[in-house]
Structure I
Amino acid sequence: MALPPNFMPLFRASLIGLGLGCSALALAAIAQDAPEAETQAQETQGQAAARAAAADLAAGQDDEPRILEAPAPDARRVYVNDPAHFAAVTQQFVIDGEAGRVIGMIDGGFLPNPVVADDGSFIAHASTVFSRIARGERTDYVEVFDPVTLLPTADIELPDAPRFLVGTYPWMTSLTPDGKTLLFYQFSPAPAVGVVDLEGKAFKRMLDVPDCYHIFPTAPDTFFMHCRDGSLAKVAFGTEGTPEITHTEVFHPEDEFLINHPAYSQKAGRLVWPTYTGKIHQIDLSSGDAKFLPAVEALTEAERADGWRPGGWQQVAYHRALDRIYLLVDQRDEWRHKTASRFVVVLDAKTGERLAKFEMGHEIDSINVSQDEKPLLYALSTGDKTLYIHDAESGEELRSVNQLGHGPQVITTADMG
């Protein structure tokens, strides 16, 4: 008797009831009847995990409801957000990158924007739900979760439905460096940034901002945004009153288009922002002001002539300690920058020297990197619904985690290195 392929013993923040305990005991008995070697050869990853969980329950002979907990977060904890092709109910998968397994799930509403504290101490998201699933009264809210129990520790409602057209864009929702404030972007009726006090568990106010996008915090009361004219806006908002807004010099012309998903390290204060052609702008925000570093080219002139360009959804990652940039690239027609890529180029961020070019072996939509001493390169395929985990130094594929929902797109990690 085969176990269903989607039966996974996730560390989910829910009770395991008496019925499930009895079912698990029965499954354990069935698994024990079959030769172990034959069972392991034929089962999927999900079935193997289910068999192990059923055996654990059977060994304990315990029918009492209990709550499972995830391991403490480390530098290789990774979160994969599945917006499910703009479904009204979504999931975020909590993954142990070292073991290559799902250890929990967090439910979300429409287009949640997840963030994680740099020290891994909590996960949060800004989300939206409707009273009748996909219609009815709308509620925008921020939830904060414990990284071990995956239970919510705060549920903060946002007034006047401000989360319009947010999309699955990292850095449209951000945490201040002290982890005490969450900032979220509002597109309509006018550009604004919402301020949520996580310690006090309360929405504070909306800040009117110019026609600028993304939120890159540098202090508890300061963040930068990218503006349409090619400058950055520095927004100092304090505790009350009108925010003080100043603009930097223009660092790129308006017809030099930047991708929608830059990489930003708050600990380093480094903003890494590629263009559609593979030119990479870097801005040092560590001093509280913007210092524009020399741009580097990820692709050679010959490669660009041969149609090589960045591509994917979350196309760039930055490793703080190694000062390295990872960029998804492939050969493609112009304006196909959202399609998946099969290669990652690795650059020295200081010199622009290419250190490696990895063939990923899969159509990859999003990448990220763990921040530990020997980092892992995470490569997410929306089509395969799989997170491929690679050695970030050699590019070797080490393991993978499949069955990640309907259309996983965004990878979030903590800067715990």
Structure II
Amino acid sequence: MARPALPGRRRLTSGELDLILGAHARFVAGEPGGKRCSLPFVDFSGLDLAGRELSGAELAGSVFDGAKLAGARFTGAKLAGCDFRSADLRGANLARADLRGACLQGANLANANLTEVDLRPGKVAMPHPSRGFPAVIEEARNGELDQATITGATLDRSRLDGLYAAGADFSDCSLKGAMLTDANLKDALFAGALMENAKVEGANLQGADLQGAIITGVKLSEANTRGAKLEGALDAPSRAGISRADKLAEMLKGHDQWVRSGGKQGARAVVDGEDLRPLGDRLKGLRLTALSAKRACMVGLDLTEVQLQGADLEACDLRGATLKDADLRGARMAGADLSKAVLHNALLALLPLGGGRTTPTVLTGARLRSAMAHGADLSGASLADADLKGCDLTGAKLVAVELSSAQRRGARGLVE
């Protein structure tokens, strides 16, 4: 029996919906017969639209309460005033979506892409209580994320001004440059979140958990942080660390020479425990084979195409680092933190030593929460006791990988 539509909203049959969404998918792909989806004030509550293409769709004022939307694509969609209460939006792409005045109370947005999303307060057009759609009335409403799960999501440069998100779980999220001014974030969880340069002026962070969060450039003094937990939060590099940047850069360039010359020039670098963040992208493309960087802070560094074969990166902090196309074969990374790191097409397989011998990449006990490792080669790697929650291993090579006691909840690309 068909479910009745909510008051003031229409509900489409499955046939009508398939026809409209099929034409929209062709529109997005630039194929013949395509037509943009325009379905404002529609009741989608409880429907299964997982993985569907809705980028750029006009859906303002619609209701998706309890809908299954995991992996759905809403890039640039018009979603102002929509209700997503308790919806499953895990891994959904909502980049640049207009969600002004939308309600996502209790929604699951784990590992979703909310880059540059707009969740500011808005004037929400509602169907007229007696005449229904298309007659509308307007009411003001803040964006709402209270009690939502947003773990591992990306909210870089998002507009969350005035957001109501009390008790929301932002742990391990990326909130770089996010606007959180005047937001109500009381008792919210930000443990391990990447919050560089987030704006929190006037925000209520009373009782919030910011343990282990990266708060470089965040002016917490301009927010209400009474009772907030800040143990282990990582602030900007110290003056001493900044003053050492040039010396460290020279050491690492010397290491690059040492590798390229087969040991005839330069010298092997040891940067154990150093804060390398002030180096920015100066390590990009270097040959750092056999580097010793135990317990080094490399948060957010651009290490694209860096060669780190056989490097000792034990307990290294690599949260949010870019290691795309990097060569990490045989690296020792036990206990390293690679949460939200980008490892697309990185090599973490066995390192040949000659004479038929090999050594594995060791990631025992490492954290790869919400890391992005599309197409990475982890053949023969040791991931025993590793934390892979929300890690995206789609298309990765996982032949003979050691995964005993690894935490895999929400990991993608793993065959159980």
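Derivation of every value follows stated rules applied to the coordinates shown; laboratory data play no part. All values derive from a computational prediction rather than experimental measurement. Cβ atoms are built from the backbone, for glycine too; each structure is taken alone.
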Test item: relative contact order in percent (Cα under 8 Å, 6 or more apart) calculated as 12, pick one of I, II: I
Per distance in nm of label points 7 Å out along Cα→Cβ at positions 287 and 311, the highest-valued of structures I, II: I
Comparing FRET efficiency 1/(1 + (r/R0)^6) of positions 111 and 263 (r between Cβ atoms, R0 = 41 Å, to 0.05) across I, II, which is largest? I
